[in-house]
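Please go over the structures that come below.
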Structure I
Amino acid sequence: MKVSGFSFIRNAIKFDYPIVESITSILPVCDEFVIAVGKSEDKTRKLIQSINSPKIKIIDTVWDDSLRKGGEVLANETDKAFAEIAEDSDWAFYLQGDEVVHEKYLDEIKNQMQNYKDDKKVEGLLFNYVHFYGSYDFVGDSRKWYRNEVRIVRNDKSIHSFRDAQGFRKNNKLLKVKQIDAKIYHYGWVKHPEIQQVKQKNFHLLWHDKNWVEKNIDDDTEFDYSKIDSLRRFKGEHPELIKKRVLDKNWIFSFDPLRRNFNLKFKFLNFIEKKTGWRLGEYKNYRLV
């Protein structure tokens, strides 16, 4: 079995992406890792080179920032990396620049890729998600956070990244996938408030023009994490690769886990989900088989 990892990144240092930790977290189960490095305002390319692994294959790209419909440029960059993986790979393992896999899941992931390698009706593998927010001590637990997403797909070039690169489609149809017992740790909402605010202003430019951003995004110097609707304390253990970031955190974020900032509709939907585990109206960009 041969496995190719792949991802894309731009301005990783400027926006404090844990891209090194992300790539390194799955290198043990990958035979190669293709990373599309967009033309950056910092030393992102040198940062990727610092991983110093013969498995890393860098392709240099230029983002087409005019592809704003639904964040299409992100899918476009994902597809550039996917197109460059080895032809003889069985699986393609995708991570975004703020996603990390805990080392405790690597054996299970490898076993499941092997398990389904020859089962052609399985087009991808589905992961659970843990979304950290504000600090490394809290995770999102409301409906606003997606619970699952496809991160391993077959090396089939009729598969492509969908919309803003959250998931994948095959010939514009939902992928047929198997759920596996592994989680993706998402750290995109854990940054110093100043860096998070700068990132938000720039990130929204991938969907909207400058005038929209100026009208709709607060012109504050720091991102206000307090507006979140609901969080719970994280009681697990972070991946080894991310622990230095946890220790180096230099801002304070506190939140009362008993606080709930839901409107009436979300109170009802949240109640149903907590009681039954069923998320009414949940968007699923995949089909379980």
Structure II
Amino acid sequence: MKVKSNRIGDIFSYYFDILSKGYPATEAKILLKRLISYYLNVETYKVPDLVADQRVGESLLLDIHFGVKKLAEYQPIEYIIGETQFYEHRFFVDKSVLIPRPETEEMVDFLWKNSSAFVSKPQILDVGTGSGCIAIMLSLLLDASVSAVDISSAAINIARKNSNYHSVDIQFFNLDFLNTSSWQLLPSDLDIIVSNPPYVLDSEKTFMKSNVLDFEPSLALFVPDENPLLFYKAILDFSLSHLKPNGQVLLEINENLGEKTANLFRPYYKKIALIQDINEKNRFVFASGLLPQSFS
């Protein structure tokens, strides 16, 4: 390493020059501020100027050095530091779970803003919970009784870690939701089913950035082109036997398959809404009120 000194100001300047070779300057600055603030345990806005004269030891300098090395390989900073922010709350993440996106926060926001339509302490199931961010936030915001399922045992471990950190009681199920025989293990009489399932087509991989494609779990991202709605079909069938007649389903979707996803649910639900995200892209399907023939 050729850092001029162990002062934060010199460290920042040195590693900014390295990162700016692979990232736009603004992005490089943001990433480096986040990395150094994490290791210093200070607010991001203080880096570098307000802590420029602070000196760090060899161990911390090595942490920063190897963190920058991983950033230079386009590893997501959330995996490097092991955490992220979701709905202004801290969540632990690793390579076994997707990094929560701002669009997924909108799912939580939608249900929270419409919570007056729910019964007291609604019964919720989160399908494909990953880090547990949706399940945990709904438990906190709605005082809900929440269950969550994921096929990945590693993801369930992270979700449990997050639920313990936030002191919420979530019932976790480590099982394959596509295996219908496992449904008997899951709660019935649900008020809400929520899910951000895999929905990226295999053929869409070529359009994805390397920091997603090379590091985030493919199990949580991709579906085969010949059966892109397999998870939505399973959630629909499950809802017909496990959702209350006036229950609701909220799903994050592939923006290019909005109408097809919504049309799956139209024959079975009184109300169907295709909802756009903050970028005005079709991002969610909301279904509510099972039609009488659906649960007879």
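Any read-out appearing in this document is the output of simple, stated calculations on the displayed coordinates, not a laboratory observation. For clarity, every value in this text was computed on a predicted model and none was experimentally measured. Cβ atoms are built from the backbone, for glycine too; each structure is taken alone.
Quick check: 0.05 is what I get for FRET efficiency 1/(1 + (r/R0)^6) of positions 19 and 115 (r between Cβ atoms, R0 = 25 Å, to 0.05), calculated from one of I, II. Which structure matches?
II
Which of I, II yields -7500 for helix-only ellipticity at 222 nm (-39500 (n - 2.57) for each DSSP H run of 4 or more, over all residues; to 500), as computed?
It must be structure I, since only it matches.
When Cα extents along the principal axes in Å is computed for each of I, II, which one produces 50, 47, 38?
Label of the originating structure: I.
Compute relative contact order in percent (Cα under 8 Å, 6 or more apart) for each of I, II and report the one that scores greatest.
By relative contact order in percent (Cα under 8 Å, 6 or more apart), the leading structure of I, II is I.
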